[in-house]
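Below are structures written as structure tokens.
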Structure P
Amino acid sequence: MDMYKTGRAAFARHFGGERARIYAAPGRTEIGGNHTDHQHGRVLAAAVDLETWGFAAPNGRGEIRLYSEGYGSCSVSLSDLVPRPEERGAVQALLRGVAAGVPGLSGFDLYVTSQVLPGSGLSSSAAFEVLLGIVCADMAGIELTPTAIAQIGQEAENRYFGKPCGLMDQMASAWGGLIEMDFQNPAEPTVCRVSFDMNQTGYALCILDVKADHASLTDAYAAIPAEMEAVASFFGEEKLRDVSEEAFWACVPEIRKRTGDRAVLRAAHFFEENRRAEAEAKALEAGDFARFLRLVRASGESSWLYLQNVVPAGAVKQQSMAMALAICRHVLGEEGACRVHGGGFGGTVQAFVPAEQLLAFQKRTEGVFGEGACHVLRVNPTGARRIE
């Protein structure tokens, strides 16, 4: 395969002639469960056919040396794996954090190239973290489950990199395929493969990149779990999954006074979306794609109205996500479905587009957001792995 030869040649240019081992980890798409995972809820997700590739070999230096195509080189010493405040937001933090989670690790060189573009909404960061986990485990000569690899990646992103993400992205990349996840017990999340071929529906799975800069939106993303947890705290709990929905609705007047209305609406979204993710998986298992599409539309409505992760607070001139949803709805009419995808705000929109409308959908959306903005994806049946 050309990718193997090209990657090994690039590895040799940067690190020498050692024959490198080959690894891959896919990007992911969130199918259902928008902002439910960080509250220990349910999620439906799938790995996609865009991957991050790694080429690695031991170096005997007691350090990880990385060259990432398009980003350059860096290294970390395996004798110093504690979090560094000055590395928050930097790739070194992820190297250090993942390495800290794998016992018995020795040094290696790693060349990385990726089809999962940053900002594409397909979780390039999780694919990179999971790839690192697979490489580190292999270099240490140990076997780790996909869930363990995902948890190491999440810990690195939370504690070292400084981003309060849930576990869904890493799990989808590590496991591969179409999976339903329940994070009620985050130490041992339940994973069920959904028996449905998303690639044979007559609909294209599209991710539309709205081309908005979300580097300045960290606080907006962080406010979502923080406000949901403020509502949970009203009941003496840490996460909304441990709160009774009936008790929540009964106490809305008191909760509003303590947390404000947006937190209450975001909690309402969680309860509905948590049920909806489970219902979507059941609809697919039953082969009822029409019902699944209705649930996708309802998810999009809830994210826009209750979760409020479409337009950043105060934004007036730049409302790219809302613009994208309006265009998708206009083009699709009563066919297909669209919704905010992943974190929201400046990210991506997901759409299920009838095959006969795909070319028109791409032309209209890329006419607004630029050539290449509409990614047409397929579900990847395989997760993170060593290839050879």
Structure Q
Amino acid sequence: MVRVRNLSQATDVLVIGGGPAGLAAALAVRQRGMTVAVADSCAPPIDKPCGEGLMPDGLEALARLGVRVPASEGFLFRGIRFESGDAAVEAEFPAGRALGVRRTVLHSQMVECASAAGVKLLWKSVVTGLHPDGAVMNGTLVRARWVVGADGSASRVRRWARLDRHVRRDQRFAYRRHYRIAPWRDFMELHWGPRCQLYITPVAKEEICVVLISRDPGLRMEAALPNFPVVMEYLRRAGVSSNERGAVTVTRKLRDVCGGKVALIGDASGGVDAITGEGLCLAFKQADLLAESLRTGELSSYQAAHQKLAMRPANMARLMLLLENRDGLRRRAMQAFEKSPRIFEGMLATHVGSSSAWDMAANGLVLGWGLLTA
């Protein structure tokens, strides 16, 4: 039998999951004057294998939540670079800079801001189910008007709330490792190889983050690196500063992201392939939309806004994954980028939300023509 806590310990919003998405939701809720508690079975700082790059629009969304990660805690970079074989193209962000930062550093900064904002942080607290009046945590009922599931791509909250109906689902596999070496460029690099990609993000003055992504769960860093001789040459001079860690990167579109008094955010609410680097940015923007819906009591508005927000990164992911195993198409695309750098600049502007849907369509036409004439 569930023991009920005193009503004085109830909260307007209970967020299940204390990663960046859950903390972002809690901060946005506090900005609207509601009480909020965050429950997570782990203790900070919470790590997760990821590319560790915050794009300019992601930094802006984070700042609107009251979180500003000092540049000294990471590494500012000015654009994106693609490399495939002997071809290379790069472009700077149309406005601002991106920040490479260790996930543990980001999480610690967000925890500090959440605590200062009055968020009740319940670490090492295990939630075992939902309840009409809230959720059951450590055998106790925590009363909440709203429950937010921010517990990742394998979300139990999503399953408990019966929101686990997919419109589309696909997955790939990622492995991350850090190296002690000064970044050789102030760009995030995406290297295309045979049936895999290598992401390189500068995260400190003397450290980089390397992520391998493929559809092969057995392909590990050591086996894949020989396919990237330029990177291999750099890493010969580097020391390893973290263990290799793996994760599943899931492209998921859900039929619904809210129902009753439960709403989902971050990877729990769906997601795009890690090749876009948009996961955290999406979560930070979702947080603001969700908190406003909770304030008004109209979760249907969050459902519509969530779908609209996901359209741009989803389209970008489809475009980039189209090049994944099509060597000829990728070669022609790189030739088009090298011949007309403004095509790649336009893609990057679209990627970071600095261009309109019309600009995206026009850029797509230019790219299509470039592929035909490359």
Structure R
Amino acid sequence: MAEPLKNQYGPDIPRRIAAMIKDVHPTFPEKAFLKTALRGYEELELMDRGRHIAKALGEHLPESFSAAAKIIVRSMGTKVEQAPPTEEPTEGGGMAPFLFMPHAMFVASHGLDHFEESMAAQYEITQRFTAEFSIRPFIERYPSESLTRLQQWADDDNHHVRRLVSEGTRPRLPWAGRLRDFQRDPSPVIALLERLKDDPSLYVRRSVANNLNDIGKDHPRLLTDIAERWMKDASPEREWIVRHALRSAVKRGDKAALAVLGFGGKSNVVINNAKITPKKIPIGGSVMIAFDVVNNGKKPARVMVDFALHFVKANREAKPKVFKLKALELGAGEAVSIAKKISLVPLTTRKHYAGRHAVTALVNGETHPLGAFTLSE
């Protein structure tokens, strides 16, 4: 079993932070800070440890936020080495950048009444860790001022800062509260993404795609309209953004999204020889799903083939999970056999329940029943 991430964020973290602050602010009460920061530390999970350290910083740094923020920024030292703009940033590696997680949390919890000082601090923090979480309260309280600043940062030389423009404005950022105003009206976010859609850094482009994917969950038609427009005269890099942005829509079988990717229109593709084995399975076993995809037409057909397993939930209702399979180029009369084995071992992210589980194939968003199996205790 993998070691919990919190074990890599042990008591050495507040000690390192204390030493770094003491180095630039000699009057910092290091011992008192550590006593506060380490009280109950071992019982906390990763994110709570970060918040606990941030709270201790608030108790032992100068009461003036402006002074405290300047001390924090100075204590972080020089910026990390920049990765090439077309690659993923690898500096620090692993949990190393998490050293600065409490710094971002401190700004979010103590700096909300100090917009300029907080944005200046987050500009520095995001180049060492990330400010995608800490910037969100400022977007909510100061929407106009924050958007103006983000527009400026969209042209910044540092790809971490440019990524913050996209990642910090994601309406449904994982592990963060939703930005409800942007869920209702994503147009301010889209204006920022337009400026970043051809960014030289994959790190930034991936964030742009993830942001669009978020937007599409609330505004599916808007997403496909943007995707269709962006695909015109698109570079391979922008085509990748569109494909990645449409991934959830494709899994939902959204026909407009599939059409953007060239999988639209009527076809004479059918499903034959569906087999689900075994038909009765104990929880913890596995099931094999197999079928043939056949083009009965006289013209080649381009199809996206997935399947959905309708898992029975605790309330006895079934909810589909889509499993990605493959895109096929089928010649006239051509048939391709597809098979996939699915484990039914319980996971931390999914508990299995006894009952009848239906299976359907998805061909360019069209549903084709394949059959069912029974899962038993």
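Read the figures in this text as sums done on the coordinates, not as results from a lab. Quick caveat: nothing in here was measured; it's all calculated off a predicted structure. Cβ atoms are built from the backbone, for glycine too; each structure is taken alone.
Quick one: distance in nm of label points 7 Å out along Cα→Cβ at positions 30 and 294 came out at 1.2 when computed from one of P, Q, R, so which one is it? The partial results should precede the final answer.
Values: P: 2.4; Q: 1.2; R: 7.7.
Computing distance in nm of label points 7 Å out along Cα→Cβ at positions 30 and 294 on every structure in P, Q, R gives 1.2 only for Q.
Work out distance in nm of label points 7 Å out along Cα→Cβ at positions 286 and 326 for each of structures P, Q, R, then name the structure with the largest result. Could the numbers behind the result be given before it?
Numbers: P: 3.6; Q: 2.8; R: 1.8.
When distance in nm of label points 7 Å out along Cα→Cβ at positions 286 and 326 is computed for each of P, Q, R, structure P gives the biggest number.
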